[in-house]
Structure P
Amino acid sequence: MVNEKKKNLKGNLPLFKLRFVIKHPHIPMDLITAKLGLQPHLGWSTGDSRMTPDGKSLPGFNNETFWGCNPDIVDELHFFDAATKFGRSMSIHADFLTSVVKSGGIVGLYIDVLQPKNVGDILRPADMMLFASLGITLGIEFFP
């Protein structure tokens with residue numbers, strides 16, 4: 001995954017990062033990569049041998065595909081604005097994303113808030129509709 005210590009252009013640690021994740025019972029990871037034109041930072045396909053993050057074998061096989069990338073948001077200040085900007089960039093893939101959801105998968109965009117201080121933002125109704133139209137579940141996690 002992306003190193004959380006990555007600094008923005010002003011030399012500050014980021015307040016948050018985005019994680020775009022797709023889970024599916026059978027769509028292979030390489031097909032997701034080809035359809036979206038994004039390189040995953042982490043992932044595996046259904047039926048692949050299980051491995052630890054450092055590449056050591058584990059018993060068994062993965063029972064679902066997991067595909068994840070960390071969109072670049074180096075100089076974004078507001079997490080919902082960054083999420084919406086990324087969501088708009090995914091609009092050209094609406095047919096694929098909604099087909100993932102309709103065939104039993106999950107498409108999620110997660111905001112990881114990395115600061116221990118009070119941080120807030122507002123998600124506009126039009127932006128909520130954008131995520132809903134793409135079948136994207138929006139999540140927020142706090143890492144104080």
Structure Q
Amino acid sequence: MAHFPTMLNYKIKHAIDTESIPTILQFIYQGNFLAIGSESTVTVLETETGVAVSKLTAEGNILCLQSSKVENAMYCGYQGGLFLKLTISGKVLVADGFTAFKCALVAIAAHHSDCLLALGGRDDAESDDIVQIWRRKDQHSKNTLHKQC
């Protein structure tokens with residue numbers, strides 16, 4: 001068995017029971033919230049209390065989460081190709097999205113200003129894997145994206 005020196009100085013703040021095995025964990029924006037992806041559900045917890053503040057279930061298993069770099073929001077990718085932006089408003093998750101791929105959306109990257117997003121997935125079972133780069137259409141409208149030419 002490998003021996004590791006004790007260099008990490010962390011202790012458990014909260015231990016949270018989940019309904020199923022969590023497959024994705026992502027702190028949101030400034031660390032006030034933690035998103036837990038499990039099967040088709042995203043649960044958002046307050047990190048200070050460990051209490052669930054909101055939950056959203058969509059069709060297909062969640063495959064990836066990426067925190068917004070500029071607001072209390074996250075981007076989610078699902079098995080069926082669904083792309084969702086989930087914004088935390090008070091204790092409610094507001095969802096906005098579209099189908100980005102026909103088969104699966106497996107990777108998301110957000111630029112530090114959220115003006116660029118990269119989505120990785122597969123359009124159909126026979127095609128090659130695809131990465132799309134999206135640029136925000138209007139800097140004043142945070143929800144409008146279009147494919148970069």
Structure R
Amino acid sequence: MPTTAVPDAPAFTLTCPAKDSPDHEVQAIRARGNLPLMIDDRLLAEIAKGDLAESWETAVHLPATALADMSRLAGSRLANVLDDNISSADLTDVVSDAAVLFLLAMRRAGVKSPDDIGPCTLLWDEERRQELILKRA
């Protein structure tokens with residue numbers, strides 16, 4: 001289960017911008033029906049609607065322990081890459097780990113479908129190896 005204690009210095013953040021974001025790139029991603037995901041304020045990723053639906057359906061059938069294990073693995077890998085040097089990282093792997101962590105965290109937080117994902121920020125606590133989700137109205 002996601003923690004409720006805000007880490008002093010999160011290893012990284014993942015942010016799903018609001019639908020009315022003034023950012024033109026975010027607006028373009030939303031216009032294509034896809035989900036924008038900002039990785040640590042360094043990289044704007046686009047999760048395609050089909051990939052989102054497929055990943056969500058897979059996560060629905062996983063036991064809670066598997067979701068937690070996968071979240072810890074993706075979060076730790078992402079923390080390591082972002083701590084080292086993102087410019088030398090495989091961006092496909094970075095985006096994949098971020099998307100996995102974000103979607104699993106949404107699922108674990110009780111979000112019922114990908115369409116219900118609202119603007120929020122996920123903070124990764126590397127010490128506890130778990131996430132905290134901050135939702136915005």
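In terms of distance in nm of label points 7 Å out along Cα→Cβ at positions 78 and 102, which of structures P, Q, R is highest?
Values: P: 3.3; Q: 1.9; R: 0.8.
Structure P comes out on top.
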| said: Comparing relative contact order in percent (Cα under 8 Å, 6 or more apart) across P, Q, R, which structure shows the greatest value? | reply: R
| note | Candidates P, Q, R; helix-only ellipticity at 222 nm (-39500 (n - 2.57) for each DSSP H run of 4 or more, over all residues; to 500) computed = -14000; producing structure is R
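Bear in mind that the values in this text are calculations on the coordinates, not laboratory data. Because the structure is predicted, anything quoted here is derived from the model rather than measured. Cβ atoms are built from the backbone, for glycine too; each structure is taken alone.
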